[in-house]
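Colleague: These are the structures, in structure tokens.
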Structure P
Amino acid sequence: MMNSVAPAVSISTHANDHLALSFAPLSIDTAYHLATDPANGAVVLMSGMVRDNTDGKPVIALDYQAYEPMALRVFQQIAAQIRQTWPDVTHTVIHHRTGKLQVGEISVLVAIGCPHRAEAFAACKYAIDTLKHNAPIWKKEIYSELDGTVSSSWVSIGACEQTGQDC
């Protein structure tokens, strides 16, 4: 696990929520710690990372870009909807990386603290699914071609929704 690094840009509307975009590496330990509370019986943490392939194409890196003010507003909306849908949730943590990430690096962390596991799992799934479809965060996949050259393509969120892919 990585050392604790303060996110570059963060925003929050509820005292127990931590919402951030960061150029620096994300920390599972930090996200987990931010979601803990003596009232919780569960902390569900989802860690998204850069995988080494997409549809059989060898991925060597991802480049994330975001429109930060709007992305953070979407994170706020997600956290607010979580509190409305699952009022027992004590903490919502959403951290996302920007910049160029290598295979194996963490790109997104979502942690939900709640007295009960069912609500924590449901809220965590809602947060990552909604973030992936609503936040203005764009991902460029960088590939290693068979001839040794490097190519890239932007991943379209719309294509993910149309094909049902887990982008």
Structure Q
Amino acid sequence: MANKSVLGLFDNADTAADATDVLLAAGCEQGDFDVLTGCPYPEGAFGEKDPVHHIYVFPLIGALMGLSVAFLLTAGTQIAYPMITGGKPILAFPAMTIISYEGTLLGAVIFTILGIIFESRMPRPRLDPYDPRITEGYIGLLVTCPEEKLSVMEQALRRGSAVDIIHEKGRALQA
């Protein structure tokens, strides 16, 4: 079955932190819920797991690809159009280093931007429920689970003293 989402709104950080314990006791996994806040809180303040980022891999891959393309471009050009000048070698490595450096930087920058977009989950095919009160100081617990467990998670949010519960379709249920 498809995964569905439910959003529980809490009016302070303590009840939201307690509600994460209630969700875990109800069978929710650490990666099944996200904490949505309009205020900055330290990582793990609500009992959620620390996010694992792989952003450092993207610039490394981009730099290696940029270096490879730059090296193939310069070497291929010098081999395809050889200019033998005074007995010097056809492949001029000092001249190739400048283009290789620029290609490495270009690849690293482009892949860093792509990595940020990828790690930020920017292309969202499906929108999760959201409430504008989160920007006014409320704290949201967004639970994503299989459809058959949705009612159990909704009851867990109610037991955790949620002020309001919002389903994926946007209709609100009073707690």
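Colleague: Could you figure out which one of P, Q the value 27 for relative contact order in percent (Cα under 8 Å, 6 or more apart) was computed from?
Modeller: Traced to structure P.
Colleague: For structures P, Q, calculate FRET efficiency 1/(1 + (r/R0)^6) of positions 27 and 75 (r between Cβ atoms, R0 = 30 Å, to 0.05) and state which one comes out highest.
Modeller: Answer by largest value of FRET efficiency 1/(1 + (r/R0)^6) of positions 27 and 75 (r between Cβ atoms, R0 = 30 Å, to 0.05): P.
Colleague: Tell me which structure, out of P, Q, gives 15.0, 45 once Rg and Dmax of the Cα atoms in Å, for residues 19-66 alone is calculated.
Modeller: Of the options listed, only P reproduces it.
Colleague: When FRET efficiency 1/(1 + (r/R0)^6) of positions 99 and 131 (r between Cβ atoms, R0 = 25 Å, to 0.05) is calculated for each of the structures P, Q, which structure yields the highest value?
Modeller: P
Colleague: With distance in nm of label points 7 Å out along Cα→Cβ at positions 43 and 139 computed per structure, which member of P, Q shows the largest figure?
Modeller: Structure P comes out on top.
Colleague: Sticking with this one: Given -14500 as the derived value for helix-only ellipticity at 222 nm (-39500 (n - 2.57) for each DSSP H run of 4 or more, over all residues; to 500), which of the supplied structures P, Q does it correspond to?
Modeller: It traces back to Q.
Colleague: Another question, if that's okay. Have a look at P, Q and say which one yields 11, 39, 34, 14, 3, 0 for P(r) over Cα pairs in 10 Å bins from 0, in percent, as calculated.
Modeller: Considering all the candidates, the number was obtained from P.
Colleague: Once FRET efficiency 1/(1 + (r/R0)^6) of positions 59 and 147 (r between Cβ atoms, R0 = 35 Å, to 0.05) is calculated for every structure in P, Q, which label goes with the largest value?
Modeller: Largest one: structure P.
Every number here is computed from the coordinates shown, using simple stated rules; none is lab data. None of these values were measured; they are calculated from a predicted model. Cβ atoms are built from the backbone, for glycine too; each structure is taken alone.
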